[in-house]
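Values in this text are rule-based calculations from the coordinates and carry no lab data. If you're wondering where the values come from, they're calculated on a predicted model, not measured in any experiment. Cβ atoms are built from the backbone, for glycine too; each structure is taken alone.
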Structure P
Amino acid sequence: MSSGFISESEILEARRVRQEEWEKVRTEDQPKEAPEEAYDSRPLYQRLEEQRLKKEAEYEEAHKLKNMIRGLDDDEIGFLDLVERTKAEVAQQISIEEHKEMQEFRLW
């Protein structure tokens, strides 16, 4: 069973590999030495809690009501356009009839 400790040779080997990878992708304006990995000194519980909260927030965002509402497809858009045109034609016809009746009334 492993004790969970990492030997210094393993750390040095990991640094060497990271340095080799860094040299492959490094540009001229970046330092020659590979930047050290950030060390998080918080307890494991806090780190896991933070990850859990992030996952919950992502889940909530993905399942919000606004994301549940889908857009209109082409058939629905076509139908709504047809209804709107029909209403406009009816309104125009009514306007024309009213105008004719007003003209007839004035002639009396």
Structure Q
Amino acid sequence: MEAVANTARAAISPSASINIPPPSADGIWSQRLRDGREVRLKLSTPCFEQKQRGPCTVLVYALQGNAVVDNGMGYRVTGQAVLDVATRAFLDVECQLERVGSVAP
């Protein structure tokens, strides 16, 4: 989940201080998990709405895409990220992974 949340943060705000490499030319983000496996992610992060959260104006982004771990197991990714407009800080990033099965290389 941490890898997906960090990828979402980097996709929404490329200037965020998140230590992950940029995506490949085809938009695939690749990261190593703590256990050494590789996860490849293709995420779409369109802005869903602008609203007030207490005293803050926030942007809510929808997260949707796919993840593949070690070229084997595939997942559907959904969720949302909430970004404070004034500070550009992420207030919340929620990700859900739904296993969709094995993926052929």
Structures P, Q, by mean count of other Cβ atoms within 10 Å over residues 5-12: label with the highest value: Q
Which of P, Q yields 26, 14, 11 [semi-axes √(5λ) of the Cα gyration tensor in Å, calculated]: Q
Entry that produces 3.7 once distance in nm of label points 7 Å out along Cα→Cβ at positions 13 and 29 is calculated, selected from P, Q: P
Test item: mean count of other Cβ atoms within 10 Å over residues 61-68 calculated as 8.4, pick one of P, Q: P
Given -3000 for helix-only ellipticity at 222 nm (-39500 (n - 2.57) for each DSSP H run of 4 or more, over all residues; to 500), calculated: source structure among P, Q: Q
